[in-house]
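Given below, in the form of structure tokens, are the structures.
What follows is calculated from the coordinates using simple rules that are stated; it is not laboratory data. Please read all numbers here as calculations on a predicted model, not as lab measurements. Cβ atoms are built from the backbone, for glycine too; each structure is taken alone.
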Structure 1
Amino acid sequence: MTEYKPVLTINIQPPDDKKVYQIVELKGDMDKEGLILVKSQLEELTENFPYKYFVFDFSGLNFINSESIGFLMALHSHLIKSKKILVVTAAKAHVKDVLSVIGILSVIQYYDSFEAFKQQIV
């Protein structure tokens, strides 16, 4: 029997040239163990987030569990208090379905692609 090893990687990109947004790419499974791997980095990044938009690129995310969704909502609430906006882009169909069914997409801004997000903020 093989041991389960959580696989979730995070890529924090530098802010855009105009310093309006910063993108965080998540790749893998955002399950309990995956969340443990990235939670402190994301909390630290959003603690005093200086840009208007905090963008999650979910194009590489294969799975998200309820605990991770709760964490997203906590990040959203924290950012809103500082007049910042959490955005999710490019989720795979099954991840987007989960977010939609739970109602997250009625609270957090969602775009089918990063390009669609960029066109919206121009």
Structure 2
Amino acid sequence: MKAHLVRFGEIEVEGESYTHDIVIDGGEVRKRQKKPSKKYRAQDGHTPLSGEEPIPWGGEQLVIGTGVDGRLPIMPEVEEEARRRGVKLVAMPTEQACEFLGRLCRKDVHAILHTTC
């Protein structure tokens, strides 16, 4: 699947440009619904990825692009749920995550990509 971090705050997936965090679920792209995680912002100074968000658990692995500088916090409950489901959690800065996704077939992509920090 073709994905590219264009610049801070903008990502391109399969030729489509997005200026917000995205979720890719079996190749289908949607906006990340981070509202459920906002209540944890004070803990980290940044809205983390929490288990209260709709996470695309449908594959064997979940790729998390942690932002330009790799600063997206991932709450322990997400890591625990991945282990419980037998899903390999792959977290790396978003630019590297995009390169990683380029090696996967669209239908096999389950990812959350943070476009800032």
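Things worth noting here:
- Among 1, 2, structure where distance in nm of label points 7 Å out along Cα→Cβ at positions 54 and 78 as derived comes to 0.5: 1
- Of the structures 1, 2, the one that 17.5 was derived from, the read-out being mean count of other Cβ atoms within 10 Å over residues 30-37: 1
- The maximum of distance in nm of label points 7 Å out along Cα→Cβ at positions 14 and 94 over structures 1, 2, that is, the highest value, falls on 1.
- When helix-only ellipticity at 222 nm (-39500 (n - 2.57) for each DSSP H run of 4 or more, over all residues; to 500) is computed for each of 1, 2, the one that comes out at -5000 is 2.
- When relative contact order in percent (Cα under 8 Å, 6 or more apart) is computed across structures 1, 2, the figure 36 traces back to 2.
- Calculating distance in nm of label points 7 Å out along Cα→Cβ at positions 22 and 86 for structures 1, 2 picks out 2 as the one with the greatest value.
- When Rg and Dmax of the Cα atoms in Å is computed for each of 1, 2, the one that comes out at 14.0, 52 is 1.
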